[in-house]
Structure I
Amino acid sequence: MPLGAPAFWWRRPGWRAMALSPVSAIYGAAARNRLLNAPREPIDLPVLCVGNFTVGGSGKTPVAIALAARAKEMGLKPGFLSRGHGGSSSAPRIVDSAADSARDVGDEPLLLAAHAPVAVSPDRAAAARLLGERGCDFIVMDDGFQSARIRIDYALLVVDARHGIGNGKVLPAGPLRAEVEDQLRHADGVLRMGEGAGAGPVLDVASRAGKPVFSAISRPRDPARFAGRRVLAFAGIGHPDKFFETLRQAGAQVVLEWPFADHHVYAEAELRELAAAARARNLGLVTTAKDAARLGATGFSADVSGMIEVLEIDAVFEAEGAAERIVRDTLAAWRKRRAFT
């Protein structure tokens, strides 16, 4: 479960969820109204949104990168659109990976910037216009499905295969951002990310609703580098346990696991403690690419930074042609939208 999230979110509904149900009903009604009635500003470019049903990590960012890569292979010039969660910048801006830090623009935009131009802003329409000015002709929006700020041509909702939608309740009784049925009404496809049976119920609902269901897995980019090694793994992401398991699948022996809350900002003392624990047991020190983006803003000492390695992962669609189908369906919906405006 996401560290920092209430544990009862990821169990069968109990008294805590029941006690919060009246508040969830109000939150769910507001979310439903926003999805149905919020004025969505039209964008001149095709918009593919990669979102999820719940708060916490589901693997959206690697999926967004994979879809942008496929768009490039199809001759398009994609750009990423992000709110820039965790960053301090409010005005729309293009991410400069050489000058910006996670404190400026957030950790996920820094990861995305290695693959295509990234525009960040709570004002997604203004940020999208910046991408157009940079020559982009296809937008991949990382998150933002429930915000209903701009017109989306294709909405792909990602669900973690192991954790699914938790107890199936809306915030604050559970992790859902809105009722599943309300979200599916505005979705064009659902992607099961990873392996496990936790996503089964929501995938069944999606199938009954006639939504295409895709599957993808996380694949370590360089597993041989970690095979056979004893490591201390640490991660401040939505589901740290997924990262630890991916390391094991790469052949590493994860001796110590140190999970942190999603988007955790590391202090120098914490990093020194991690380094000391690794040295004491002669372990490698390994983290995620997202955590590494945040570490770059910490300014920690060189003796610690030299110990830390990053396990890069890629999202790989299991069915051949699935990513291309999603990109093509986005373009088709955009052309149809343009024809009626």
Structure II
Amino acid sequence: MRIYVAGHRGMVGGAIARKLRERGAEVITRTHAELDLTDQAAVREFFASEKPDGVVLAAAKVGGIYANNTYPADFIYENLMIEANVVHQAYAAGVQRLLFLGSSCIYPRAVEQPMREDALLTGILEPTNEPYAVAKIAGIKLCESYNRQYGTDYRSVMPTNLYGPGDNFHPENSHVMPALIRRFHEAVEAGADEVVIWGTGTPRREFLHVDDMAEASLFVFDLDKETYETNTEPMLSHINVGYGEDVTIAELARMIADVTGFKGNIAFDSTKPDGTMRKLMDSSRLNAMGWRPQVALPEGIKETYEWFLSHAVPHKAASAGL
């Protein structure tokens, strides 16, 4: 099959593209410079000329709390345009199978844990990333609407917090896992005897390795239509993808300290916000269909740190014995 992977330079899109090639698929990619997905005419021309057999829509404008708060118009506009252009032009080009990747932020801020698929649109979203979340919800509804009106087979998966090779380790814009890996690594390099982490350390978070997410995405993509429709509903068709267990931020910090070799004190600044106390996905629907994650968290953290050393600080990889 010829599969267009939108967002192949991102952590998840890259992992999906790699696994598709391992399966022998022809993967079609375009960089942002080659194809601006917010440009309707350009996307129309691309689909008309390439006519892929399937589409994986992993492209999105993403960022942390600061970026979402500072540029809310950019986040809702660009993500809505990407989704609308890709989904509609895929339909116009005769693409029957499409997979849309969303985010766990689609669920209300005060939602029962673990978060089930039917919690969608049952409450108020987290204000700090509401525009992004609204766009992701729109992506789900785009897929469902084209299925209902045109008989397409467009599917959606909602991942939990992802990590792994290819992650963003920027000191200000990264998420909690890569941010802590960098912080503990730099503490070791500097010979620091203490690392201070925001909050109390008690919030719980679920983490899924990007390779597991890629496998889950292709598992859902490959399901025959009858199986997918049997396990979903026409207007509640998205599927959660999670690890199935969560850890406290304090537990995560100790794991990362062990992997990076930090022997000092780990302190928590309780004057700083904790954020949501728990975010755990209910992945029982996907588990019942036969998929389960394979990468254990300690193993995944070690692999992610190895990637960080070899890509962000290459001169340290050999001396670390990794």
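FYI, it's all coordinate maths here, none of it is from the lab. All figures in this text were calculated on a predicted structure; none of them were measured in a lab. Cβ atoms are built from the backbone, for glycine too; each structure is taken alone.
Suppose helix-only ellipticity at 222 nm (-39500 (n - 2.57) for each DSSP H run of 4 or more, over all residues; to 500) works out to -13500; of I, II, which structure was it derived from?
So the calculation was done on II.
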Q) Hey, volume of the Cα convex hull per residue in Å³, for residues 89-280 alone derived from one of I, II reads 162; which structure? A) I
Q. Can you tell which of I, II yields 25.8 when mean count of other Cβ atoms within 10 Å over residues 57-64 is derived from it?
A. I
Q. Upon calculation of distance in nm of label points 7 Å out along Cα→Cβ at positions 81 and 185 from the atomic coordinates, which of the structures I, II produces 2.2?
A. I
Q: Name the one structure among I, II that distance in nm of label points 7 Å out along Cα→Cβ at positions 145 and 257 of 2.6 was derived from.
A: I
Q) Looking at structures I, II, which one was relative contact order in percent (Cα under 8 Å, 6 or more apart) calculated from, given that it came out as 18? A) II
